[in-house]
Structure P
Amino acid sequence: MHQKLLLHLLLHSGKLLEERIKRALRPYGIHQGQARILNALNCYGERSQIEIARGLHIERATATIMLQKLETAGLIKRTAHDRDGRVIVVSLTPKGKKAAEKVDAVWQEIEEKLLATLGDLPRDTMEDALLTIRNAFGGKSPAFKITKEEGQ
């Protein structure tokens, strides 16, 4: 008897969730990586470009490209740090704040659908299992605390 691998189910489920998120964000002209940046700025306030890249565990060059697109769209503004002009500080514009709220609404809607689909499975049980898998494979929570020694 052929047994489905849990890995395949997990990968397929992840792909389907990504596609659902992409479709839901498309009307707003925001892609998933940009949504994560908007959400982080909305939750944690202004941050340096380097802090955003580190906090979301993405390459600096990737963060720079996404930030340029968000700036062009009028969703963020980038300014030099008041004490260290080499540091670029990123903050949401009013338009960006509205976009971040739309992102949050999309994520909430998809999470509610996910939880409704799972029925009686306790949310804590699922969260613990997913965190265990993520951590076992080297994943980390988004982190936005940065030390003064790092300088940015």
Structure Q
Amino acid sequence: MNSVKVHSFSNITTQKLSRICHIYNDNFPTSQWSESHFYSYFKSDLPIGYFLMAHGKIVGFIWGKKKEGENSFNLATLWVDSAHRGNGFASLLIQNFLEAAFRVSNKIYLHFRDSNDLKHFYSRFGFANHIIDGYYKNGEPKHYMEIVK
């Protein structure tokens, strides 16, 4: 992990943000973002995001945003390149994200698809209260978990 560095989205270059948008769209085909929507999301109030660089390459990222009118934060996306999984990179990203989000909120929640089967993974970080919270457009159940400070 010595060659991996965590970077905040707060000072991200347009070039890196564009690259992350393309990586996201390549890896999440059911949830595509236009670059303009992607840029506006990160220029709006209270997004938190981190990305990992290893040997000059983006190998992971996480981001989320405070829900308007509430004291809760949505962890929207977590991704680690398949060649780098199993090295603790997702844990590193989640720990950075939780620390920053809990500075501005007392609850963090997330959703995931059946096909991702992430209940056990997120429970390791303290996420609980698992329920099915509706369905995605393709009919797949939308799982919900939260962690409260």
Structure R
Amino acid sequence: MDMVKLADRYFDSWNSHHTGSVLKVFGPGGTLCGPLALHGVTGSELASYANRLWRAFPDFFVQAEQPVFCSKRVYVEWILRGTHEGELFGWSATGRPVALKGVDVIDCRIPRRLMVRSFYDALELWRQIQSPESTAAASPTLPPGDI
């Protein structure tokens, strides 16, 4: 599969709010690691992780920027947007908007199995959820070509 299509399928699967789509893109043994999944999640743990995010942010949407390719890896800057309307890892719903910037490194070296490392500031996520002065409403955007 061409890497542009793979990156599109990856983000489309998260935006679909459909566990089956996410698991299909990751493939058997595919793993996601990040600040809220430090040891990596795969299979049913990945499905549970995705469902927790979608319950916490029913309007969850990831806006991906132009991917950058290097060898068998794809690097993509993104902004996750949503409204915190459900419990997330012990954080009660606040109704506050979130606009969290991050970068995903999608490793495609093993055919039909993605290994994804997601980099974002979990403290910033918590701050936006907890702070009445949330800056999420400011709708940050990524400058073009600033990778």
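Rule-based calculations on the coordinates, nothing more; no lab input. Just so it is clear, the model here is predicted, and its values are computed rather than measured.
Quick check on the output: 13.4, 35 is Rg and Dmax of the Cα atoms in Å, for residues 39-78 alone, derived from one of P, Q, R. Which one produced it?
Considering all the candidates, the number was obtained from R.
Compare relative contact order in percent (Cα under 8 Å, 6 or more apart) across structures P, Q, R and report the one with the greatest value.
P
Starting from the value 2, 10, 19, 24, 21, 14, 8, 3, 0: which structure in P, Q, R was P(r) over Cα pairs in 5 Å bins from 0, in percent calculated from?
Label of the source structure: R.
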